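All of the numbers you see were taken from the coordinates with simple rules; none came from a lab. Keep in mind that what you see is a predicted model, and the values were worked out from it rather than measured. Cβ atoms are built from the backbone, for glycine too; each structure is taken alone.
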Structure P
Amino acid sequence: MGRKSSKAESRPDVLIGLVGAAGRSLAMVESKGTRHVLEFGPLAMRVNRDLQADLEHAFHAIALRLKLRSVAELASNTRSACVAMSGIFDDSEKRVIRRFLTEMCFADDQVNVCEDVCATMAAHRIDYGGLITVSTGSNVAFFASLQKYVSVGCWGSELADQGSGYYLGREALIRIIDSKDGRRSATDTFKNEVLQHLGLAREQEIVHWFYEVRDTNFWRKRIADIAIVISHLAKTGDTTARQILECGRAEIIKSVKAGLDAAARSCLKDPSRNSESPLQIVLAGALAKQRDCYRNVIIKEVERFFNAFQTHAYPDSHAPLAAGFTIIDKPVKAEEGALTIAKCARSFRQDKGRIS
């Protein structure tokens, strides 16, 4: 006769917050009063070649960390889990992730699926405000709540992510190829530094490198890392690096303007909250936070937008944002935000996601 389980043993106690990204993905797991942090490679829509297998591998690693025999046993011991992933803004993609988890034995009501931006805002404990992210990818989002928000960008690197690290890295590769063809110029310093960063000797080798990298899960990050070289060279006065960085700034300004305009017409229309205190706008990602990259131009564009409201330059259909804004750029752990969402599973449901 088998051993009877006590109530304490049978009650699921595991909480999981997983943030999937194009670069480094992280999970924060809470069990029996102890927190565990696990790191994985890319876990993002349209990035991983086999996202289902990679996601299952991540949950298997979580099970092993908790000394459980399988993902199925992990599921039976889990009270709630949140998967906040880059690129799953569409309801159909959320259903795909839910199906993956269901096939791992998780029940549908155990799991919350949302965009990674929601986890970042939850980590800041802000549910009414803005988030401007520029790192590997780029995204501008404004929230009426974590369930209702407008977002600009995040359509995938090959179609959008303008101004992102990936955008800058791709522009650097194209500029070097163009200079080889005589279409545009690039400084010798710029070409040499980028090629050295990639471990290449000649411009022609870029094509092989690109398609070889493109066939891996790390393609977005590897290309985005070129932005580190661009930022460094721009500080030294390299004209090619400065030109590319200026193009990135122009794209980010367009996204910030579009995000603010959409938010003022839709989600930021709560007069009581707008009059209580300045709107909190979070800057996330190295490119967004650095003053010599995007930080100053982002703040200038937000100031311009709010000043326009004070002079009544916007139509009545827009929300009154006279209370102004404040910039938040303290470092937080997005995986902790995902864990917070898991803890508040009953109140958090991504029913509508973005505002259309």
Structure Q
Amino acid sequence: MLGEFLNNFGSLTLLLWAFWCVLLSVHAQNRRFLILSIFFVIFAVASHISAGPLVLTFGFFAFAVRLAVESERPKTFLSALIGLCWLGTAGISLVARGPDWLRTLGTAHPQFPFRAPFVAEESLLLVASLATVLLILKMRRERVLRWHDYLLGAIALWGLAVTLNPFLNGSAGLSGVAGRFRSISYIQNALLVPYLIGLLWLRKPSLVPYALALLFPLFLLVGLGPLPYGLQPDTLLRRMNLISGLQANSHRLAQGSMIIAPHGDQFVVTATTHIPSQNRVPSDSSYNRVYWLLETSRAEFPDDQIIILNNRPDATMLLIDDVSLRQRWNGMHPMEKALLLRRNLILTGSYSMTPN
């Protein structure tokens, strides 16, 4: 899992380099940068396969911006496109078959996309994306748009249609697609805000101070917002306790086992115990035993079914094998199930409130 994490971010870095080379190619009128960007895209796909769909999606949105610019009613066209993306995501939630990540990608009921700790970044993204799209459409008759205009327009359209999609299922936090997209909204902001200010400067420089005055409170919110989850003092203390508990109890774990842990914790588990760990149920059944890393009340499970890693006043961190958990789950009261699911989002998708 750690290798996949590094490959994912390595792929994203290579895509950013490819994007930058495209801008250099347009600015310097040098095809060598364009060829270099193609190589970066190839390396990005080789690093992580998800780069392929991302490139195709951005290409689609860039083409959509081009069609909107040439249409007579561009705002209606892009609004309909964004609406179709939202409804398509809601339709995915109705798919009964398919991999877990696909079935849990969307939700039939819209959710408020602005969630902690990304509220400030998402608010800035909403303003920057909407302003960028509207300004590009406004300037389409005033000057010839270049390729970098379409690329930045595609990023803005991605922010409105995907990152801020209310039908993306955000209940899984960073373990889900919605959480991962929204966690990197700062990258979209870093690309869109300078471009937006540049467009305003070219069109009407007197508007730039007003734009900065509008964006400054959002910058301030981003800067004064909470630290990333992994750097918060409570999280660091929890991780220290997790490491101590794992070191003291690793000998009690069955050979050939697997541990399902929350996003971020799976890396700690593997590094400490050398036991494979991930944040979702394994797709194969080659493991002798599958454990869940949970935080709950100690009284909810018998002592002979759990391995206690750390006791805290508010909750107990423990390991329980999947067979014991499922047996206990079938006899739990609905209120106990709801509390357990709320404290442990990784159970979502594998355990539900409906009777088996």
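Couple of notes before you dig in:
- Sorting P, Q by mean count of other Cβ atoms within 10 Å over residues 240-247 from high to low puts P first, with the largest value.
- For helix-only ellipticity at 222 nm (-39500 (n - 2.57) for each DSSP H run of 4 or more, over all residues; to 500) computed as -14000, the structure of P, Q it came from: P
- Source structure (of P, Q) for Rg and Dmax of the Cα atoms in Å, for residues 168-215 alone, computed value 15.5, 44: Q
- Comparison of P, Q - label where distance in nm of label points 7 Å out along Cα→Cβ at positions 160 and 192 is highest: P
- FRET efficiency 1/(1 + (r/R0)^6) of positions 112 and 232 (r between Cβ atoms, R0 = 30 Å, to 0.05) from the coordinates reads 0.15; which among P, Q: P
- Read-out distance in nm of label points 7 Å out along Cα→Cβ at positions 120 and 336, computed value 1.7, structure in P, Q: P
- Between structures P, Q, the greatest calculated value of relative contact order in percent (Cα under 8 Å, 6 or more apart) is seen in P.
- Each of the structures P, Q was assessed by mean count of other Cβ atoms within 10 Å over residues 152-159; the largest value belongs to Q.
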